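Values quoted throughout were computed directly from the atomic coordinates according to the rules given, and no laboratory measurement underlies them. A quick note: this is a predicted structure, and the numbers were derived from the prediction, not measured. Cβ atoms are built from the backbone, for glycine too; each structure is taken alone.
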Structure I
Amino acid sequence: MSDLSPPKATRADAGKRHTRAPGPDDACHAFSKAVFAPGAPDARTKRLTAVVVAHVMHGPWCVEGHVKATHREGATGKAIRLTAEMQAQAVFAHAIKALELIGDNPSDATS
């Protein structure tokens, strides 16, 4: 069976990305530094928010990095798991909205 997991990001990959696009790469690092700078809200809340966003954006490397950083900030496994469940709830809500938009036509259920 093929391995469907994304490849691991490496420092070499990060170096290539910076070499090819130093401006955007620097901007990304500056943004991250500003977002996670000390101050309100607390670091754990910021990290949990980042995990939610990573799940919404479907970024496997972002999910991995933010989950690890969130755990280091003291978030419990339960709190981290709830962030993934928030994404699942959004998918459920979007499905209900789609059903609302197409109307109540039982013949659509089989096609």
Structure II
Amino acid sequence: MTTTEKSFNQAAVEWTETSRQAYQAVASSVVAAQERNVQFAQTVFENGIAQIKAQEETTRGLFQTIAEQSDKQRAAFQKVAQESVNAYLDLLAAPIAFYQKGLDVTRQAAQKAR
């Protein structure tokens, strides 16, 4: 082989090696970008799931609070309704109690008069 052929072969080898290194760098860059995209998608998904779980817990707590308040309101309404009924019954019974008291006073007066 002549010097020209050796130089040509050496240049071809160097060109092939630099091309391989360039393609290797491009391939590595593409793989790294794909890994970052996968990590990004995974992070977005995980954060989305975490947000949904947090919202679920908040909503569950809200509904629990509403249920407790509803129970308290129902109990308070029942108490108010019962007190109203008791007051109305006392109002209806007042004339009878007054009449009964009058009879008792009359009996006591009659017994003392004997």
Structure III
Amino acid sequence: MATVLIIEDMDDLRIMMRRICEVLGHEVVEARNGDEGITVAQANRPALVIVDLAMPFVSGAAVMEFLRGSDTLKQTPVIFVSALPNADEVARQYNAEVFLRKPFVPDALRQAIARFTLQ
């Protein structure tokens, strides 16, 4: 199926997201911060990116700026996740396809992934 990049600094959330993707039959690549996420995105050209806003080193907003400015990745759908109060505004600013406020129910993420990947 599709390759999904998960960029999330919280291990428990990243593991939960990975399991959902794997149950849906997708290959998963991961990053623990935005800097790693940019490197992994360039190397793997994922079909979908799930990214947190608040992360160490490089923020999710900076990752979004990189993705949207990249010739090879600018069309990649992005699911933006965050608990920050203004995160929905940041998601709109960078044209994220989906915004999920943390904490979210796993089924909301499952449905969002299904929108952008072949089943």
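Here distance in nm of label points 7 Å out along Cα→Cβ at positions 11 and 83 has been calculated and equals 2.5, so which of I, II, III was it run on? It would help to have the intermediate numbers written out before the result.
Working: I: 2.5; II: 10.7; III: 1.7.
Of the options listed, only I reproduces it.
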TODO: Using the calculated result 85 for volume of the Cα convex hull per residue in Å³, pick out the matching structure from I, II, III.
DONE: III
Task: Entry that produces -37500 once helix-only ellipticity at 222 nm (-39500 (n - 2.57) for each DSSP H run of 4 or more, over all residues; to 500) is calculated, selected from I, II, III - done: II
Open item on the list: Suppose FRET efficiency 1/(1 + (r/R0)^6) of positions 59 and 99 (r between Cβ atoms, R0 = 30 Å, to 0.05) works out to 1.00; of I, II, III, which structure was it derived from?
Closed with: III
